[in-house]
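The structures considered in this document are given below.
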Structure P
Amino acid sequence: MAYPQPNQPAPRRGRVEKEMPNRINDKIRGVSQVRLVGDNVEQGIYSYQEAIRIADEQNLDLVEISPNADPPVCRVIDYQKFLYQKKRKEKEQKANSKKIDVKEIRFGPQTDEHDYQFKLKHAMEFLKDGDKVKSYVFFRGRSILFKEQGEELLARFCKDLEDYGKPEATPKLEGKRMIVMLAPKK
């Protein structure tokens, strides 16, 4: 274990400095001019020192919004309020987005009618709920010889579900499985 030298400060433990997503005030370096936007300022291109002075007069922060623009775009705003609004907007977007699940339905190459109807009914419910359906025929052992039966079964499955969803691609063979994905209709 290394001990700190008498004239050097001990290494910091525990507290980690948070990295700010935007540069603010004196952290904005290497620019001579900035484009100033915001509700409480005259929009336009200002020198960096003038923009800082405007922010100080209003007791607000100069926040760099778009660093890659030429000149960089800055806004005069309270930084904590800016972060809060940004976080709240992201939270709203996340709440409004619907998570799509993928439900799987497995068939054998010689699935009988009752099992087919049972699985078809489940697939209809999944598609009505807005979930995707991954349907596949699993070939075990020598049943791979019945590829045509599996393809016909999946084609029939897609045709029976055309009112509820549409296939994303034609059935394709991947190893011992013949797979088709169905997406719900809007």
Structure Q
Amino acid sequence: MAERPYVIDELISAKAIAARIEELSDAIKEDFAGTEKLVVVGLLRGSFVFIADLVRELDLPVEVDFLEASSYEDGMESSREVRILKDLRGQIEGRDVLVVEDIVDTGYTLDHVLHLLESRNPRKLRTIALLDKPSRRETGVKADWTGFEIPDEFVVGYGIDFAQRNRNLPFIGCVRFVEPG
């Protein structure tokens, strides 16, 4: 099957993302002030660019770990079946934890991950999402901090992909399919 041609329209600039991360890092530093060490858990793969930029702004002792969960495969719609593809390497019991998500859409992935991590008894568990699509929410989950609320558009860039493409864009863009010819 041939891939449908598409273009990407910029939705959020690299400059706006950087400014927002600076603001969010201030709130996170305040919330986790005095922590011995903050375990920053990136949800792979879409959060890797966001987590890299975010931890550089945190003037806190941090440890970075990753968890990979999937409910999308290579499609554009959530399957609502969340699978853990890679678990944390370290322990989080009694520790301060910040979960970093690229986008909260239906909420199934973040909800599943939070229940999993809560069962491991962290001292404090908070969440941050770069993007929030509240119009698509099917669960009651909400990130503690959100970078940007976006409309119901399929987005790529800044670590977020479409069938493993476009992660390297420095901005967030909307995918718009075009008719060939």
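Bear in mind that the values in this text are calculations on the coordinates, not laboratory data. All of these numbers come straight from a predicted model, not from anything done at the bench. Cβ atoms are built from the backbone, for glycine too; each structure is taken alone.
From which structure (P, Q) was distance in nm of label points 7 Å out along Cα→Cβ at positions 88 and 104 calculated, if the value obtained is 4.3?
P
Comparing P, Q, where is mean count of other Cβ atoms within 10 Å over residues 64-71 highest?
Q
So if we calculate mean count of other Cβ atoms within 10 Å over residues 40-47 for every structure here (P, Q), which label has the highest result? Walk me through the intermediate numbers first.
Working: P: 12.4; Q: 23.0.
Evaluating mean count of other Cβ atoms within 10 Å over residues 40-47 on every structure, the highest lands on Q.
Tell me which structure, out of P, Q, gives 0.00 once FRET efficiency 1/(1 + (r/R0)^6) of positions 24 and 144 (r between Cβ atoms, R0 = 25 Å, to 0.05) is calculated.
P
Where is distance in nm of label points 7 Å out along Cα→Cβ at positions 56 and 136 largest, in which of P, Q?
Values: P: 6.6; Q: 2.7.
Of structures P, Q, the maximum of distance in nm of label points 7 Å out along Cα→Cβ at positions 56 and 136 occurs in P.
Suppose distance in nm of label points 7 Å out along Cα→Cβ at positions 32 and 48 works out to 1.1; of P, Q, which structure was it derived from?
Working through the options, I get structure P.
Given a value of -7000 for helix-only ellipticity at 222 nm (-39500 (n - 2.57) for each DSSP H run of 4 or more, over all residues; to 500), point me to the structure among P, Q it was derived from.
Working: P: -10000; Q: -7000.
Working through the options, I get structure Q.
Figure out for me which of the structures P, Q the number 14 belongs to, where relative contact order in percent (Cα under 8 Å, 6 or more apart) was derived from the coordinates.
P
Of structures P, Q, which gives -0.46, -0.55, -0.97, -1.35 when log10 I(q)/I(0) by the Debye sum over Cα atoms at q = 0.11, 0.12, 0.16, 0.19 Å⁻¹ is computed from the coordinates?
Here the read-out was taken from Q.
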